[in-house]
Every structure is written in C-alpha cells, then in structure tokens.
Structure I
Amino acid sequence: MKLTKAHWDERYKNKETGWDIGHVSTPIKIYFDGLENKELSILIPGCGNAHEAEYLYQTGFKNVEIIDLSPTAIDNFKSRVPDFPAAQIHCKNFFDLDRKYDVMVEQTFFCAIDVDLRSAYAKQAHQLLKDKGCLVGLLWNKAMRIDHPPYGGNAEEYKTLFSPHFKLTIMEDCHNSIPPRLGNELFVKFDRR
C-alpha cells in the first residue's frame, strides 16, 4: 500500500477515518490538563482533524502547531477552529518540518506511517524537540496488521526504537482508553536526550 498524500486525503474526503474518535482522547486530555505552562510550544504531527489541537487552543495554549498531509483534514480543522493562527497550520510531510518544540504529541500518527519509517520518525522527533523537550502520547500495545495501517507494536520494540534519541520516563498501560482500545494502548513519555 502506498501511503501518499492522495491516499490520506481521499480517506478524509470519504470520511473513512475510523481512528478519529471525534474528540481529544482521555489519556492525552488528562496529560494536557496537568500542564501548567501555557506558553509551551506543542506540535501535533499527523494531526488529522486535530481534536487535540482544538482542545489545547480552547484551554489557553496558543503556541500549538499542527501538521498533516491531507488538505481535507486541515480544512476540517480550520472550519471548526477558524481563529486558529494560519501560520501554525502546516499541510505538508512531517519529515520535511524544520522547527523546534517543547512537546510533540503522538496520537494515531506513528501507527499510520510505514513501519520502515519508524526509525526516521524517532530521529525526526528528536530533531524537532528542544533540549528539554518530550514526546508524549499513545502507542498501540498489540500486534496488528502487517499490510496496512494501523500498524501495531509493543513496549520492548518502542524502548529499542526510541532509546538512541530519548530517555523513557513513562510507559504504562492506559487504564482510561476509549472502550474499543482499552487494554491495547500504552501511555508514553520520552524525554529528549
């Protein structure tokens, strides 16, 4: 399967977005609610309809940026959050982004990219984060498809993959996932080395 810009945009046009739960997921919301510094620069890659960015923006975080390949997904977000700054919206490839952030949020992006790109993802996340930055979010903790997304994984695989660039500070089973994902997600926090 070729996971191109056209492929992902077609999925959004046809509303074939089973991964989109229509709101910020509870584990990530709880993490956001614990952040005291509203000045943090936050990146949400592969943002899709960007419910996480909408939540952050509406709760006072103004340095949030989103990136996705799909113009339709980006347009969906813009129509819901019309006052979100245009300069903080990127319709392009995550691997082409060249900025620095305090926090990068992982929510269904890692599992959607080709497995062969996982090392490149870890390296790019490292490059996009500031010295004390972190990667935080949800990763699957189960074997899944091998021919198309979502691609699964497990704790040991993630530890090995991210260890050259990050120090693992949290990796725990999510007790507050949405019902269809309960028992299959890990909440993770990796601090940049």
Structure II
Amino acid sequence: MMNLVSVAVISFFIYAFCGWIWETVYCSFIEKRFERRGFLFGPICPIYGAGAMGSVLILGWIENPVLLFVAGALLATCIEFATARALLIGFGKRWWNYSHMPLNYKGYICAPATLLFGGFSVACVHLLQPALIQSLHVFEPHTLSLVAATLLVLSSVDFLCSVERELGLALYFGYAKNRIMYELHNYIYSR
C-alpha cells in the first residue's frame, strides 16, 4: 500500500518543478532572454505545488468540472495573493507584477491568471493527479518515503539559504554560528 503522505509530498514537488519550468520558459520568451524564476535556488516554484495540491486535497471531492473550475480559480488566486503579500512584507520585493494585465488587483492577481488557475485545478483533480498516482504505484512504499524525505530536506536547506540570501543574513548566521561554537567550546572545556 502506498504512503499517501509520501505521494502528496512527491506530487507537490513535481507540480512545483513543472511550475518552475512553465514560469522560466514563459518569462524567458516574454523577456527575450533567459529569465530564471522563483524565490529558491533550486528549480521549483512552491506556489504551483501549493495550488495543485490545494486543489487535489481540498477540492478533490468536487466532481462537477464547472464548480471545480470556479473553486480552484478562487483557491489558487487566494494562494497567489497571500504569497505575493507575504513575499513583499517579508523581503520587500515582488516576484511578479500583473499591473499590465487586465482586471488586476494592485498587480498581485489578475483575471487571466485566475482563469488559468481554474483550468489547471480541473486538470489536476481529474487528469494529472490520478495519472501521477498511477505512475507512482511502480515504486515500493519505502522508496517513495525516502524520495519524499530527501525532497523535504533538500528544499528546507534551499529555503534557508534563499532566505539568508534575500535578507542578507550571512553576517547574522555567521555570528550565531560563532556564538554557538564559543558556548560549546566553553561548555566542553569548563568541565
């Protein structure tokens, strides 16, 4: 029997990787030069994983494609708005700006992206996730668990390094590391 948590984690990263590819290709085409996308160093855009898995896990029970389209569009748009605001508040910069798009709200969200998210939600729930689950059945449960754990560890390290880069915390982390080493040294040699 497959571990559902491992499947959800692996699915999240597959969608996040595909989202990174989509963003990079699309933005590179628009900019007419290579445009590396995303907040992280690695080739993933977690917002795509969150939107896809949000649709699958929260809205997967909706069988009516029209209702799923509307609910998925709203859910993904809320995720996108919350992420845009969190990134702006946390790091003081924007990773995307829809100001040039029709029916946008302060450049954070826009109608064309919302419609795209609705279609993506229907595709995820009815086509992509069932196919993905089927393809993961060829692996042993312990292999899936190992892959999921590895992806979580690697992305956690990537996240910490990316936050350090964005906030310029190299000096702070260096100070904290030195302080910990100093305290550890004093503890060991004071005995």
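Summary table
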| quantity | calculated |
| --- | --- |
| Which of I, II yields -24500 [helix-only ellipticity at 222 nm (-39500 (n - 2.57) for each DSSP H run of 4 or more, over all residues; to 500), calculated] | II |
| Mean projected area of the Cα convex hull in nm² from the coordinates reads 10.0; which among I, II | I |
| Read-out relative contact order in percent (Cα under 8 Å, 6 or more apart), computed value 19, structure in I, II | I |
| Answer label among I, II for the case where Cα extents along the principal axes in Å, for residues 6-109 alone, calculated from the coordinates, equals 38, 29, 24 | I |
| Structures I, II, by distance in nm of label points 7 Å out along Cα→Cβ at positions 86 and 126: label with the highest value | I |
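Read-outs: derived from the displayed coordinates by stated rules, not from any lab. None of these values were measured; they are calculated from a predicted model. Cβ atoms are built from the backbone, for glycine too; each structure is taken alone.
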